Structure P
Amino acid sequence: MQVAAVVVTHNRPQLLRQTLAALRAQTRLPDAIYIVDNASADPDAAALERLSGDTDIVVLRSETNIGGAGGFALGMARAFAAGHDWIWLLDDDALARPDALARLLAAVPDPAGPAAKADALCCAVREFGDLALRHRRYYHYPTSLERPLPRDAYAGPPCRVDTASFVGFLVSAAAVAEVGFPDRRFFLAYDDTEYSLRLGRAGLAIWLVPDSVVEHLRERRVRLRAGPFGRKHYFTIRNRIAVARCYGSLPIVPSCVALGFGAGLWLASAGRLRRGAVRILWRALADGLRGRLGPYPSAL
């Protein structure tokens, strides 16, 4: 069984080094590591170039920033073409515990576990010293409402989820062959939700393996509600509306729920009344409803 890890990075060399160190400390090592350099600054690019001399590392450099969605799509495409059986997706601030990959793979061949039903597996995610419950969710298709897995689900055996972030997301090559790669047009945010729902629409299953753990080194200041209201908020609101309109099963209701989410996020965010914030909100709502995706609008 050949496993490739795909890590997308942009201007965070110190975090990337920690992530790579964690991958190389795995009790079951990945067979290859694909680093997608998303147009990092020149000093970072030089450091990545040196890494490319390592036999187990492939550095893929994009001359323009293609976002997290484009980065994962690029890395997955190369790993898939190379013939790997499983592809493990991680951000450049995701530190996998030493047994994380081994525990994921142990859930694959176990006849008493998910086995033949597991087309993708995901780790438990921890942030700020606690479980980050929002990374693994149930999705209510009639309304597009999302609900995190309850905390007690992490104390039991592997269990089904509807959506999972790409922080420690292991997907089989067979599933990739059926549904393709993440949609680059999402650029940033909700590309992983859309991909999860695409797997589900194809009848493929995602399982949480609670005893496989990734520490996500996200800073509190980058949380959406910390503000200032801007690019990340635009992508989150726009893409959530686009996903709701694509996968919600009731007419109108999912769009209304997603619109309410966008307005609520704006109200809860710092800097919502600064110059240009309302314009960003309206553009995110309009683009989401029209399905107009892609990079951040130059007009903003």
Structure Q
Amino acid sequence: MNLPRRTFLKALPVAGLLASCGKSSKLRLALNWKPDPEFGGFYAADFAKSGLDVELLPGGSGTPTVQMIGAGSAEFGIIQADELLLARARGNDVVALFAAFQNSPVGIMAHASRKAATLGDLLKSGTLAIESGLPFARLLKKKYGFDKVKIVPSPGGDLTTFLNDENFAQQCFVTAEPLQAKRKGVAVKVFPVSDIGYNPYTTVMAASGDFIRQNPDVVKKMVAAVREGWRMYLDNPALANAKMHSLNPSMELTSFAEIAEAQKPLLEARPLGKMTAERWSTLAAQLLELGDIPKAPAAEECFRAIE
């Protein structure tokens, strides 16, 4: 599932570039993964209709989108909410503008035959493949303990061990690996990480504070175009799926359609992409408790409500 990390060439900051160069300047939106349904609304968006010239930059494993925003090598980038809080704690003035996923798609996948009713049940035995350094993994350990389960590194999207070991559970995207297992004839039970109260916004479009302050009209148009793009994708994903499939032929077109349908419940909000101060404050408090950030920032510093 993982791709080689993209080469990252640090560029000079470009905050205010549009203000000085006019509407013809190209905007770059850096994605943190290769083209797939997670980004469907961005590929469905008609940016030109809003007078914007936008280039989508596909990413891969480890693409440093938050640094790209700070360095100015992309005006906009896709990050996760917890990543944004960590970046701000390190002095990177990155601000969220639109949250595509209202509920985190990250979960733990286990064999249905184990009949585990809760994550607590699941962690009483067997093996769990997980990125143990991630905040949700540490919260999971704090809540349930890992003393009765064997912890091994996450295999990414590789299901080889899972398919051959009934007692093997692994970290997953609820819209990806469970569908793959189902195609292989294996019934699974999925436990979303939101079950433990950890539910950061995901697939978040962000920009630097300087860029937002110096280009408010461009930012407003960008958010409006993205919101309309996601509405179009939710209503009819076929055209955007075909576009993304041409850029990412390693994923079957039928998989694009399946994932687009499976992720719908995670995306819906009124309006699409909305964020609240309460959600940001809760997440900041969790990261503060884990010691990941030295202090919880004011929620209003982390996002802009643009409707």
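Read the figures in this text as sums done on the coordinates, not as results from a lab. The structure presented is a predicted model; accordingly, all values stated were derived computationally and were not measured. Cβ atoms are built from the backbone, for glycine too; each structure is taken alone.
Data overview
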item: Given 33, 23, 16 for semi-axes √(5λ) of the Cα gyration tensor in Å, calculated: source structure among P, Q; result: Q
item: Test item: distance in nm of label points 7 Å out along Cα→Cβ at positions 102 and 182 calculated as 2.8, pick one of P, Q; result: P
item: Read-out distance in nm of label points 7 Å out along Cα→Cβ at positions 70 and 254, computed value 2.6, structure in P, Q; result: P
item: Label whose coordinates, when Rg and Dmax of the Cα atoms in Å, for residues 78-197 alone is calculated, return 15.4, 48 (choices P, Q); result: Q
item: Read-out distance in nm of label points 7 Å out along Cα→Cβ at positions 158 and 174, computed value 2.7, structure in P, Q; result: Q
item: Relative contact order in percent (Cα under 8 Å, 6 or more apart) - structure with the largest value, from P, Q; result: Q
item: Highest-scoring label, criterion being distance in nm of label points 7 Å out along Cα→Cβ at positions 214 and 262, among P, Q; result: Q
